[in-house]
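The numbers here are math on the coordinates, done by the rules we state, and not lab data. Quick caveat: nothing in here was measured; it's all calculated off a predicted structure. Cβ atoms are built from the backbone, for glycine too; each structure is taken alone.
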Structure I
Amino acid sequence: MNTLASATTAFIHHCQQVRQLSVHTTQSYGRDLRHFVSWLEQAQVTQCADVKKHHVQQYSAYLFRQSKSTKTIQRQLSSIRNLFRFLIHQGECSNNPADGVSAPKHAQRLPKIVDTETLNQALNEGAAKQEGPLQQRDQAIMELLYSSGLRLSEVINLNIAELDMQEGMVRVTGKGGKTRMVPVGKAAIKAIQVWLKARQQLPITDTNALFLNHRGGRLGPRGLQKRLRQYGIEQGLQQQLHPHMLRHSFASHMLEASGDMRALQELLGHADLATTQIYTHLDFQHLAQAYDQAHPRAKRQHDKNTADSD
């Protein structure tokens, strides 16, 4: 396992068989590390022990010059860091060359959301337009995503047995294989019940999966994304609809109504509260906008500025 190529293969195997990480995660590790190994080979560095901190720093700078986003560079560095942690544990290396190497800072981008009124109107219109099993499935997915704030991967991996329709709860397996119980709203329960009846009309090949494609197998991520985009177009939404937008909308609207950050953290399945805190910025934007529109002094200031500009 002395060469970087063989070390990468062993690491991916370890992630799949021992750590049992998701296919998405292991594929991401594989892409990142193969790219890193290929870059090192051009510099004639092929042995694990020969990789030094300055190599990782140079690689980070190379990615930056390639106009890669900070998020992408951070992910690449994380993949490298995890590879060498594995090698240290295996006794192949004595230190981690990626430790202390960070991606350049970037301005935090707030997630895009759909406002409550627009989303409710779209869901109501969607419920009224259901014409067949696939439309009923899409309505159920929409309602569930917004009702419970689930990730795309969590939705497509759901099995029927994980739904407790009586209690209005669903058991979700999130990142790192961690499970959590999440409430499901009445509108989502109703839409899922309609879908489960319509589901019988499909040639079912996966009896466990909650959401099926038109061939009766488990609905995949690309299929779900495509259907949501189409749903948004059909309901006349100005924004391009995608699963994470519904998750963000759920989080923002929940925080706006309750202000309970810890509860929201649990519902979203965030390991770190700092991840959840981005929604406080969205909530602040909402409050600031409401203030500008409603506060008499704020309005007078705005009116004065407008008058001055005229």
Structure II
Amino acid sequence: MKAIHTDICPVCGNSGLLPYLSCKDYLTTQEVFDICRCSKCGFALTQDFPSEDEIGKDYEAPAYVSHSDTHKGIINTLYHLVRKIALRSKAKTVIQYAPKKTGMLLDIGSGTGYFLNKMKSKKWIVTGIEKSEQARKYAKQKFDINCQDSKYLYDISCRTKDVVTMWHVLEHLQYLNGVMERLYGLVKDDGTIVIALPNKESFDAVHYKEYWAAYDVPRHLWHFSPSDFEHLANRHHFSIVAVKPMYFDAFYISMLSEKNKGTFLAGFVGLVKGGLFFLRTLSNKKRSSSLIYILKKK
């Protein structure tokens, strides 16, 4: 395996990366990966992760729901029930912060196409980029949406998109700063970027530590807190105009985290704990399991 070793923090440029956690790949290989944390800004990253041309196998597990759309098991069944609510919320967020009521939307990491289909129903002209051929085929068969492979990101003309969305995608991409630079070029001057990310300072992350499902090594390469992402956004000449919690993620991630721990009745225990984390975030939204960042060009 060709491993990518990181010596310099991609957020602040500091060379002091310190051991933070060791996490197991519970989804496929059971291999253990180290997570390091920057001694200056606190940003965390998965060390020695597989290169982009080799990591595909780590997404091939039938349980990887964003690519397979599986309904198997109580956790994935709950995921599908919640997704309908989440899709309405995502569409509402996009329309609220978009420069116009309808326009040109690009969704990077579009998975099986559910969000693209939702926005198409709202009269948006949609384009999807998805690395997984299996997921692209599913989007075509179910929604008649043609998603493009990853290379298409660099074929799109500059300043042509009103909105670019990335729902839990940026943490997967090897070339973090290159992607942020490309996003700046893609959107119109009044355009909007919407990026959802797991929050390593969430109540559930702090509770579960190395068992926290949203570390998801080696598929998740980068691990953000709100201050980490603000630093990265500023570096690429974006302003964060809003931060919104993804409340339901606490339930799903807690259930998966309990499964990682080997807890008896993991789904039930995780559901209860997720509810407790949810209640705590009502008064402290920036400790939510996942956060949506709304970005505008400076």
(message) On Rg/Rh (Cα atoms, Kirkwood Rh), which of the structures labelled I, II is highest?
(response) I
(message) One of I, II was used to compute distance in nm of label points 7 Å out along Cα→Cβ at positions 238 and 278, and the result was 2.8. Which label is that?
(response) II
(request) State the single structure among I, II that was used to calculate Cα extents along the principal axes in Å, for residues 30-93 alone, giving 39, 30, 23. (result) II
(message) One of I, II was used to compute helix-only ellipticity at 222 nm (-39500 (n - 2.57) for each DSSP H run of 4 or more, over all residues; to 500), and the result was -10500. Which label is that?
(response) II
(message) Going by distance in nm of label points 7 Å out along Cα→Cβ at positions 158 and 174, which of structures I, II comes out largest?
(response) II
(message) Quick check for you: by relative contact order in percent (Cα under 8 Å, 6 or more apart), which of I, II is greatest?
(response) II
